Structure I
Amino acid sequence: MSYDRRTLLKYMAGTSAAGLLAGCGGDADDSGGPAETVTTFLGDCPDGCNCSTINPEVTEGSFTLWHNRTQAASQLFDGTKNKFNAMEGPTARFQRIPTAFQDKLRQDIGANQGPHAFQWAHDLMGEFVNQNMLTDMSDQLRVEECMFTDRAWEAAQYDGGVYGLPFTTETPALIYNQDALDDMGVEPPETIGEMKSIMDDWSGDYGFAQPIDTYHVTWAAHMFGSAMYDGENLGLDDPEFAAGLRVLLDELKPYMPTDGNYGAQTAAFKDAAAPFVITGPWEITGFIEDVDFNVGVTTIPDKTGHSEFGDGTARPYMGVKLIYFTSMLDSPDSQTAKAARDFVEWYATSNERQINLAENAGFLPAKSNLSGSDQLPSKVQNFSKQTEEAILMPQNPRLAAVWAPYSDVLTQAWDGGTDGLESDLQSAAEDVRTTWEEDY
């Protein structure tokens, strides 16, 4: 049981494609064209590990890859394809599926008419493995586990199989108006208390902004040790979960625009009406291009004191983008399978491609030798720091049943107040567990 992106948006309180969709599925500027700026470096590879780019091994064959990037971003992705196809190796063929992407994948792969590979975030893996729509390539891949960060590699696996390779990670962090903070003579806040102090002194319309949807609020909900769902345990009805949500809904909401929609919240930051916004790295390039002030990134402030659960650490959900191997590659030794593996291995291990994503689109490298490197742009480094405390979004298909009941509670709490928050979360948890018993 799963939701397509359109349905998921409905449950996530109006999150726009510019935000959640970039976060989950993936628009990124990884152009192979002359406009990109790339600094070549290898970083520090773990001891005993070879972090060099894995180049194509075969010289013939072709495969088809599907993605759902925007028109502009698909042209940039084609630049990467052209780089690969110019290497005298296999031929990569890309096809853009602009709408109903997951539905088309399910339908066409199920009918044995789908692509050989596709790009999407890692949390889709459990459902697709259970539906026999992916191929385990663990015995055929040339990559080493040590080439990727621990959680990026974890995201590529399910029940002992490797069904795709990671190329970037992402999680929300605190983005701030650097010029505004400089004018106030303050540093980026490290605690909620420090942030509230800055917001109290701020002269703009709002002190803070962030989309109010089930994905973006996880940093607060997870603050005191619980988790919405970690792949095994449901945390919606944990007292710690409600206490974390209250940090946002009770303490920070008075500083925020009343419209919790993604567009309204991010617009407050872009218009310099709010000095802070919490969202993901997919926005960095747009913010830099769209605003007339300097933008900085830091980790989301922690909560210290004033809670029965003690100090809290911001722990947002973390996503990993993969190139998946589909069940259309049912013969791992076929020429098509070798061609697909060659591209995916090259793309996932290419230091140049990952640096390009970081420098031109603000994306976080999944490779261990590049993640968090001080040679990356500072904004990317600070997003990488946030991933150290983030929770990897679970791959278990049961996650799909959690979004809607939780979203209903969140919407009610945002629009009508938090008096019934704990009881509403308990009811939502009961609904989720009932759905699990009936459908999973």
Structure II
Amino acid sequence: MELYTLDSLLRRASVIDRFESMIWTERFSAWGDFELHIFSTPEMRRVLPAGTLLAMSESYRIMKVELVENSVDDDGRQILKVSGRSLESILDERVSRNTFADLNTLAKWTVTGTPGDICRQVFNDICRANVLMADDQIPFLVPGSLFPPGTIEEPSEIITLEIGLSTVYKIIKEICDAYDLGFRLLRNFDTSELYFDIYSGNDRTTLQDTLAPVVFAPNLDNLTNISEVTSTGNYRNVAYVYHPISVQIVTADGVSVEVEGLDRRILVVDASDIKVPAREYEVPADQTAAINKYIAFNDAPEDRKTSMRKLVQKERLIQVDYDNITAALLHVGLTAGEKTSITNARTFSWDYNTAENIYINAFLQQRGRDELAKNRPVQAFDGELPMTSPYPYEIAYQLGDKVEMRNNDGITNQMRVTEQIFVSDSQGERSYPTLAIDRFITPGSWFAWDYNQTWSTADGTWATS
């Protein structure tokens, strides 16, 4: 393995081919990182200051030096320890907001599309074609992709997200984690070009015949030093999503809403930050006049007047308001026509609650599924690839690809490559894939998330798909 420092145009500048140890990690849906231990010399301290960009011979990723430590080890040798994160971390230094309006004027950015397209829009509007703050754009970006589309289809359902004040990295990562997507910034060698991808990977299991399958197994001599981790500590299968005007119960797909007892694992979700749209309608003049007439009665109870005021001010009614207005209609000072006007205002406001609930509940269900996606059980394998492996990284498989893993018990699982680690030290050069099953109810049982609400841009309503 060879490391290169990059110049201001992302071209190779200096070669670093002699070091004590190096760990270089790339990830499917998160930034990567590296750590380099090298003899500390004036030349190396000059070549590797904080802020230096690094590339590696086996990778398309870029790492950025963020920490430089100069110390003496137990053998009295002066060692330079250099570490940092991949270029994807720059997305955590960009604000996921397409306006400079204050939060009272516009609290959230509403985006509609497929999960992958929403990620691309957020990236493009902030990092590629920022019309509000051109300085926020990432240089060297070119359109298109460095690799052909994967054979695993992206989720095609249309969703609407309300994006609050956050970073581009956090928003894209949350969406990608919920929908099994990855993101990456790739360097096209010395061409001064960067490519940003939202990608889903390739199916390289034996269940397809488009691509050569990749099967990792100890008895095939292509995977050694295996470690397996299974965790259900953070697993939740039912979400109670609370909002000031509604509560929704959301279950993980494949889990019955009636799951009970020890099998019911509840996640509490506070969704009070989801805004209710302003009530954009007018109270007709005849209704306003009749309501104000009642409010002016000296003998009218104050609680009924308060409920009447909510009608005029277009505030949301609760059951006690509805009952108060119903009782107010008995007042002898109101004419039959005025009672009809107040009844119409009450009925319209109450019916409007239903439409409002449908709108908000769709967002609450989506929030519940998003939060459940962060609390799934995890089954992961780590293994070491020998130097003679028939599956070289970036050629036989890439991050995000689905491959097969057969353990010593003969159990076969379809797994996703979520991480690739390169190591070079006194023991030689090695690479490690991390293979993960992250969507199952019990180990070996697979499921996919399904949003059952879609936004119709034609009539501006939510409909069950």
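Every read-out reported here was derived from the displayed coordinates using simple, explicitly stated rules and does not represent laboratory data. All figures in this text were calculated on a predicted structure; none of them were measured in a lab. Cβ atoms are built from the backbone, for glycine too; each structure is taken alone.
Compute relative contact order in percent (Cα under 8 Å, 6 or more apart) for each of I, II and report the one that scores greatest.
Structure I gives the largest value of relative contact order in percent (Cα under 8 Å, 6 or more apart) among I, II.
Matching task: 63, 53, 41 is the computed value of Cα extents along the principal axes in Å. Pick the structure from I, II.
Corresponding structure: I.
Which of the displayed structures (I, II) returns the greatest value of FRET efficiency 1/(1 + (r/R0)^6) of positions 141 and 349 (r between Cβ atoms, R0 = 30 Å, to 0.05) on calculation? Walk me through the numbers before you get to the answer.
Working: I: 1.00; II: 0.05.
Going through I, II one by one, FRET efficiency 1/(1 + (r/R0)^6) of positions 141 and 349 (r between Cβ atoms, R0 = 30 Å, to 0.05) peaks for structure I.
Out of I, II, which one gives -7000 for helix-only ellipticity at 222 nm (-39500 (n - 2.57) for each DSSP H run of 4 or more, over all residues; to 500) as computed from the coordinates?
Here the read-out was taken from II.
A value of 2.1 was derived for distance in nm of label points 7 Å out along Cα→Cβ at positions 317 and 333; which structure in I, II was it taken from? Spell out each step's value before the answer.
Numbers: I: 4.1; II: 2.1.
Corresponding structure: II.
Supply the structure label, taken from I, II, corresponding to FRET efficiency 1/(1 + (r/R0)^6) of positions 77 and 157 (r between Cβ atoms, R0 = 25 Å, to 0.05) with the calculated value 0.50.
I
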